[in-house]
1. Have a look at P, Q and say which one yields 26.3, 92 for Rg and Dmax of the Cα atoms in Å, for residues 75-274 alone, as calculated.
2. The value 0.99 for Rg/Rh (Cα atoms, Kirkwood Rh), for residues 163-330 alone was derived from one model only; which of P, Q is it?
3. Out of P, Q, which has the highest value for relative contact order in percent (Cα under 8 Å, 6 or more apart)?
4. Of the structures labelled P, Q, one was used to calculate FRET efficiency 1/(1 + (r/R0)^6) of positions 251 and 339 (r between Cβ atoms, R0 = 35 Å, to 0.05), giving 0.70. Name it.
5. Which of P, Q yields 24, 42, 26, 7, 1 for P(r) over Cα pairs in 20 Å bins from 0, in percent, as computed?
Structure P
C-alpha cells in the first residue's frame with residue numbers, strides 16, 4: 001500500500017503503536033475481547049528488547065505496571081470491563097501517586113461475567129471515579145483503527161507530561177476491525193523527555209516545599225501530626241484537581257461534523273460516532289439539518305462545546321450510546337442549555353448503535369409531525 005501503512009486488527013495496532021512509542025513494559029491477563037493485544041505483544045516485545053509479562057491476575061498486572069512506572073519505564077496494561085473492575089483499588093493508587101501509564105479497556109457487554117459483544121457501559125466506571133477515592137484521569141475513545149494507534153502515542157505523551165495514568169476505552173467493534181494503519185502518523189516520543197528520569201527510575205519527587213519526604217510520594221515522617229496531614233491531603237487533592245483542569249484546557253479533543261448550519265445535533269463517541277456520520281448524511285437527504293459532535297476525550301468532558309450550542313439555532317440533541325441505563329446522556333444533558341431538548345438513543349446487550357438505530361431514534365424524537 002506504500003508508505004508505512006500496514007493492514008492490522010485494531011488490537012494488534014495498539015500493541016504495535018505502543019512499542020513504537022517507547023513502551024518497554026507490558027503486563028496483562030487474558031480476557032476477551034482484548035486477548036489479541038497480549039498475543040501480539042508476547043510475540044513482538046521480546047524481539048525488541050522489551051518486557052512482556054502475563055500476570056497471574058488482573059490485579060497482579062496493574063500492580064506490575066505501577067512498579068514499572070515507578071522504575072522509570074513507559075508501561076501499559078490492557079483488559080476488558082470485568083478485568084478492569086478487579087484493578088479498581090490499584091487505579092486509585094496509580095492516580096493518587098501520579099504514576100504515568102497507559103491502560104487499555106476493550107469493553108464487553110453486560111454486568112459481571114456476561115457476553116463479550118460491544119458495549120460502552122464502562123463510561124461511568126472510567127470517567128466518574130478512577131478507583132476508590134474519587135480521583136479522575138484522562139479517558140480517550142477512538143472510532144477507527146487508525147485513531148486507535150494514534151491515540152496510544154498521545155496517551156503516553158499525556159501520561160508523561162502530567163504524571164497521570166491515561167485510559168484508552170474502545171469497543172470490539174473497533175478493536176477487532178481490520179483496517180490499514182499509517183504508522184507514519186503515530187509519532188513516537190513527541191514529548192518524551194529523559195530528563196524526567198533519575199538513574200534509578202522516574203523522578204517522582206515532589207516540588208520544593210511539598211510535605212512529602214525522601215523520594216517516595218507515600219513516605220512521611222513521624223513528625224507529621226493529624227493537622228499537618230490534613231493540610232497535606234487537602235493540598236494534594238487540589239493539585240490533582242488542577243491537573244485535570246489543565247488537561248481539559250490544553251489537551252481536549254472533540255470533533256464536529258457538518259455543524260456549520262446544523263439545527264439538530266447527534267452526540268456520539270467511539271464506534272457509534274462512525275455510524276453517526278452516515279446517519280447525518282442520510283438525515284440531511286431527508287431534509288433535516290443535522291450535524292455531529294464527537295468527543296474523543298471523554299474525561300475531562302468537552303463541557304464548553306455543548307455549553308456553546310445556541311438555543312436560537314439548535315432544535316434538539318440526540319445522545320447516542322451503547323449503554324442502558326444511559327450514562328453519556330447525563331453529561332450531554334448537564335452541559336447543554338436547558339432550552340435545548342436532549343433525547344437518547346441507547347442500546348445494550350451487545351446491540352450496536354448503528355445507522356438504523358440512530359436514524360430511527362432521531363425520527364421518533366425530532367421527526368416532522
Structure Q
C-alpha cells in the first residue's frame with residue numbers, strides 16, 4: 001500500500017473520521033512508518049499541543065518517549081493484529097498524571113492509537129487505600145487506649161486513688177482528641193481531590209498574611225520573623241488555596257519550634273502562565289534521601305516529640321495543589337530549613353488583578 005493510501009482513505013471517510021473529535025479518549029491514526037495522519041483534540045490536550053502540531057510526523061517519538069520503541073515495533077508488524085500494546089500503564093509523568101495507551105490495527109493498514117487519562121481513577125484508588133489504612137491502623141491505637149483506660153476506670157472501687165482515676169480520664173481525653181483529629185484529617189483527604197469550584201483571581205499574599213496572623217494569635221509567645229511578598233496572585237479556588245497554604249505554613253511554624261525565632265519567607269514570580277512560589281523556613285529540615293515520603297499519607301519524617309502529627313497534612317496539600325492544576329516539590333537540609341516550591345496557574349492576563 002502506498003503512503004498516500006491511508007490519507008486518501010481517511011479523506012474518503014471524512015465524516016466518520018471526524019467523529020473522533022467528539023470522543024473523550026485521546027485518539028490518533030498512525031501509518032506503518034509511524035507518521036500521525038491526524039489526532040483528535042482530546043489527545044492533543046493530553047500532550048499539551050494542538051492537533052495540527054502532531055499531524056505529519058512520528059509524534060510519539062517526541063511526545064511519548066517511554067513507549068515510542070514499542071509503538072514502532074507494533075507498527076512494523078501491521079497489518080497483523082497485535083495484542084502487545086493493550087492498556088499499557090505509563091509511568092506517572094511530571095504533572096502527576098497516569099496515562100494508559102493502546103494501539104489497534106485498522107482494516108486499511110493503519111493503526112489507531114488511544115491514550116486515556118486514568119489519573120482520577122488512580123487517585124481515587126490511592127485515596128481508598130489511605131482511608132482503609134487510616135481506619136484500620138492509625139485509628140486502632142487511640143481506640144484501644146480509650147477502651148483500655150475506660151476498663152480500668154470501671155474496675156476501680158470506692159477506695160481507688162482519685163489521682164489514678166484522673167490520670168485515666170486524661171489519657172482517654174487525649175486519645176479521643178487524637179482520634180477526632182485523625183477523623184477530621186481523613187475527611188479533608190477525601191475532599192481535597194474533589195474538582196475545584198469556579199476559579200478566580202486569588203490574592204496569595206493576603207492569604208499568607210492572614211494564615212500567619214492566625215498562627216501567631218494561637219501561639220503568642222513565639223517570636224516570629226515573617227516576610228510575605230506582595231502582589232502574589234494565583235488562579236483557582238480561594239478556599240482550597242487557603243487550605244493548601246495553611247498546611248504548608250503550619251508545617252513551617254511547627255517544625256521551627258526549637259528555634260528562638262520562627263523565620264518564614266514566601267516569595268514568587270509568574271513564569272509564562274504559571275505562578276511559582278517559594279516558601280522557605282529555617283526549621284528542622286530533613287535528609288533529602290527520604291523526600292519521597294513527605295507527601296505520602298502517614299509517612300512521617302519526624303517523631304511526635306519533634307512536632308509530627310497524623311502524617312496527612314502535606315499529602316492533603318499536594319492533593320489540593322494537583323486539584324488546582326499545580327504541584328509541590330521540596331528541598332531541605334537537616335537543621336537548616338526547608339523550601340517548598342509551589343507551582344500554580346497564574347491569573348490570565350485579561351483577569352489580572354490590579355495591584
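1. Details: P: 19.0, 63; Q: 26.3, 92.
Label of the originating structure: Q.
2. Numbers: P: 1.10; Q: 0.99.
Derived from the structure labelled Q.
3. Details: P: 17; Q: 12.
Evaluating relative contact order in percent (Cα under 8 Å, 6 or more apart) on every structure, the highest lands on P.
4. Numbers: P: 0.70; Q: 1.00.
Label of the source structure: P.
5. Values: P: 29, 55, 16, 1; Q: 24, 42, 26, 7, 1.
Source structure: Q.
Each reported figure results from applying straightforward, stated rules to the coordinates on display, with no laboratory input. The structure displayed is predicted, hence computed values, not measured ones. Cβ atoms are built from the backbone, for glycine too; each structure is taken alone.
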